[in-house]
Structure P
Amino acid sequence: MLKNFFLTCSGVDKNLINECANGEQNKYVGIGATVFFTAIMATIAGSYALYTVFDNLYAAIFFGLIWGLLIFNLDRFIVSTIKKSDSKWKEVAQATPRIILAIIIAVVISKPLELKLFEKEINQVLLSEKNQMTLNNKTEIAQQFSPEIAKINSEINNLKQEISNKEIETDALYETYIAEAEGRKGTKKLGKGPVYAEKRAKHDASLLALNQLKKENQVKINQKEKAILTLQENQKLAEKASQPIISNFDGLMARINALGKLPFFTSFFIFLLFLAIETSPIIAKLLAPKGEYDFKLEERESAIKTWVKQQVQQREKMLQADISIDNSVYKDLTQDEELVSYKEKMARELMKIQAEAFYKKQQKML
């Protein structure tokens, strides 16, 4: 039963191969087994690749099976359409398009399995990329909020500087009226005279203005600090909103790009392994000598071609004979007086009917 299944996989004619020796049958059993196990590998590879896309096990298995059946059908077609001939160059020319197709299939099959085999290394590369993306993302978001925060900080510093300037001015007035009272500056008279009172009044007015300025500017500073806190909170929210996008940066394309950053030769040798598996049925047919099955198949195809050619020639001859007979028959009929008289009579009656119909139509028009 297993032998019969693998013969089916190889695409051979069951009636012909059953007439061949066991050695010839075993050769095609091996080719069929290679086609079958290649399809199994394609199913596994396709399921894993689609799982990374859909993130759904059942959908991945379903589409993976479809992909495996597609590869199985392609491989079976490739193997069954290669015919053995007496010229090796002719065989190679016949197999070249199929080998190219086999290479494409090998690439498609091997890539998802490489992703699975090097999953840990790929995850490490993706982690480094995600960390770098997180830093870049924070920098880009900060660039959106930093100018506004810097502007508000500058306004706060201006308000504080305004208070500081007023404090310096008030302290200077304080030093002036104290120096006047002590007789160190101004009139240089010890005591609290009219000049002292005038300078004290200026200081008190400046102190009152300073206190008022502190209250007003502090309210403005508090408002601006709240605005900064709001901007900083919005910045954190923007970073938090974009983080899931970075965290989910592990799709199929991202993994393939990460695989490309790993050492080349390890991945390349795995590709060569699948290429050898995929092309092995074709190579086996090219290297194998012309066997019993090939001779029987060639004999049957030759017999069918000869039979078809005979049928075509017979139909052509029959057509030529029918044409000759028809020409002879109709030529004799043209000389038959009875048939000529009958057709003449019918033509007269037909012309009379046409004339009457034309006359009636003309009467209606008038």
Structure Q
Amino acid sequence: MMPLKDYLVVDFSQFLSGPSASLRLADLGARVIKIERPETGDICRHLYTSNVILNGESSVFHAINRNKESFAVDIKDEKDREWIWKLIRKADVVMHNFRPGVMERLGFDYESVKAQNPQVVYGEISGYGTDGIWKGNPGQDLLLQSLSGLTWLSGDADDGPVPMGLSIIDMLAGANLANGLLACLVKKAISGMGALVQVSMLETAFDFQFEAITTFNRDGGQLPQRTASNNAHAYLGAPYGIYQTQNGWLALAMGQIPVLGNLLSCDALLAYQETAEAFDKRDEIKAVLASHLKTDTTEKWLSVLEPADIWCADVLTWDKLMAHDGFKALEMLQEVTMLDGFSYKTTRCPIRMDGQLLTSAKASPALGQDNAKIIKELSNE
């Protein structure tokens, strides 16, 4: 049995951060009901990150809202509000990711919900927390990456700020909220007490950088310095980085420079015998490596380095990754189907339980598709 079977999650969240948290709860067996605005629904239904459309709506929406139900109701209409309250009184979890003050104005804030459902676990994601001068600013991923210092860790020294190519802060904030909700559901099961779980994207962005921020504070406030080329980590020495080869790319993690020199038949690397040089002279070491690795293929270098237990890897594009036996063995993709029969391929939950994959063929909901079922259930109580 799925661990969250019979748990009900009422989810007001939109876009990415909140829905990524409720997706994880759904994958663990919870029944997740999305509260959506009639006609338009979750804004993410029309948030196109590419020109790829799935069944008339954004591919992002379908990817992050599979395995859920949609209840399209007017949150300002008194009759619809009563349906929402009936759901909330039954809910184990109520969650949202609106800016501070929005749920208070709507009347579904924690204190109001708790008054109707004292054992509720209530979760919220904000952009910048509930205090401070930024609290009303838009909690958008690129803005949070930029404000938090994250963009100065990727790319090479002369590249300027480089954001990550995914909405990483959204997803990590969602993961943090899911963790907090799960912890409080355990507490509720033991004590019968509910809780308020609050996560901000800004705090999430700082936490994501815990290793680098700890080093920065210990290092007298010295800012991280990216290498001139082949940078992959501002605080790690050579050879750490990605290098072009004759026919592709090669990733190299930590390793002793003279050992690499011998394995790669690169005499110039043998000049760097001191461990400290891997950091102090990392720019020139990386330049030597970069030039040498272009003289042969990725396959050739892997055939030399892997048997010597050097941490290295091919740098794959998605097409090559998904054709690889190593990826196929994971069974990471699943086919999901909407009620109208439209099917699409997407990722599955990455968690295994008792050796079993957590999969579901239930795709994302059409807007309001579950209204009749939910209203019938609530009417019979």
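Coordinate-derived values only; no laboratory data. Keep in mind the model is a prediction, meaning the values are calculated, not measured. Cβ atoms are built from the backbone, for glycine too; each structure is taken alone.
Quick check on the output: 86, 32, 11 is Cα extents along the principal axes in Å, for residues 278-357 alone, derived from one of P, Q. Which one produced it? Derived from P, not from the others.
Computing volume of the Cα convex hull per residue in Å³, for residues 6-69 alone gives 77 for which of P, Q? Among P, Q, the structure yielding 77 for volume of the Cα convex hull per residue in Å³, for residues 6-69 alone is Q. From which structure (P, Q) was distance in nm of label points 7 Å out along Cα→Cβ at positions 110 and 198 calculated, if the value obtained is 10.1? The value was obtained from structure P. Source structure of the calculated read-out (FRET efficiency 1/(1 + (r/R0)^6) of positions 270 and 310 (r between Cβ atoms, R0 = 35 Å, to 0.05), 1.00) within P, Q: Q.
Which of P, Q yields 22 for relative contact order in percent (Cα under 8 Å, 6 or more apart), as computed? For relative contact order in percent (Cα under 8 Å, 6 or more apart), the value 22 is produced by structure P.
Between structures P, Q, the calculation of distance in nm of label points 7 Å out along Cα→Cβ at positions 30 and 158 yields its largest number for P. Given that helix-only ellipticity at 222 nm (-39500 (n - 2.57) for each DSSP H run of 4 or more, over all residues; to 500), derived from a single structure, equals -31500, which label among P, Q identifies that structure? Derived from P, not from the others. I have 75 for percent of Cα pairs over 28 Å apart, calculated from one of the structures P, Q. Which structure is it? This figure was derived from P.
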